[in-house]
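In structure tokens below, several structures.
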Structure I
């Protein structure tokens, strides 16, 4: 006889998996990328626009954003990508399509970047696996640290 706690644990464990017609999957990736030359350009309206564009692009591709934030000089995201999509192709689409939209909205950025290349060529990706909660905490900590640094910078400017 199986105890009720065992069944509960099994149900919780299975609930994290998603299903396609012939596939049961749980593929999560921690991804980090930055603007070219690591310029600190994602502030204010640009930051919120980048966030909204990335949300929309992920929604269209049926890629779930588990956790994410846009820093002034890089983007952190934990994405749940279906196994039918190649991770590098998803990253290429996110970076390519978002760059086009960013340059359309913020024409002044075209002067800063040569050849309409907003994002740097590379990116960092790692599978989340069983360490998902640790990664999610790190992404939230990074966001809090950035907010605290911005507040300290603003306070310093107000004192001058």
Structure II
């Protein structure tokens, strides 16, 4: 696992319901000089103001926000699944002070994941067919990212299939 102690900018990405915010908060407590930036707060602000197509807008805004943070020189932990590992690698291109962790659940069964999410009042805790289909796609995406990140020098994959709060 990559040592984050020397990293100035750390991206915590991952699939929906993987515990990104929980993990980012724990990491921020361990690295008190790092500001915690939550990209979901920005997305929620777009939704709250009635912006049209907030997902599309956030997908465009997130890389610019991250690039500004990387270039700004201040230590930060960026919590958000809006930046995929491939985009992160482009944004951090060759910088040894930028690292990423991607949280996923590649071996979780959809029903077990749904039960865990429902127990936490997560927005994905609804037991309908659409949610179950979305979770199956998130499981597949987790497995794909785990394969892509294997052997990376700037990112780690953290498997939270066994439960939240994994390290």
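Key figures for this structure:
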| quantity | calculated |
| --- | --- |
| Comparison of I, II - label where mean projected area of the Cα convex hull in nm² is highest | I |
| Answer label among I, II for the case where mean count of other Cβ atoms within 10 Å over residues 16-23, calculated from the coordinates, equals 9.0 | I |
| With relative contact order in percent (Cα under 8 Å, 6 or more apart) derived as 32, matching label from I, II | II |
| FRET efficiency 1/(1 + (r/R0)^6) of positions 24 and 40 (r between Cβ atoms, R0 = 30 Å, to 0.05) - structure with the largest value, from I, II | II |
| Structure from which -15000 was derived, helix-only ellipticity at 222 nm (-39500 (n - 2.57) for each DSSP H run of 4 or more, over all residues; to 500), options I, II | II |
| Structure from which 1.9 was derived, distance in nm of label points 7 Å out along Cα→Cβ at positions 128 and 144, options I, II | I |
| FRET efficiency 1/(1 + (r/R0)^6) of positions 32 and 80 (r between Cβ atoms, R0 = 25 Å, to 0.05) from the coordinates reads 0.95; which among I, II | I |
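Throughout, read-outs are computed from the coordinates displayed, never taken from laboratory work. As the structure is a prediction and not an experimental result, all values here were calculated from the model. Cβ atoms are built from the backbone, for glycine too; each structure is taken alone.
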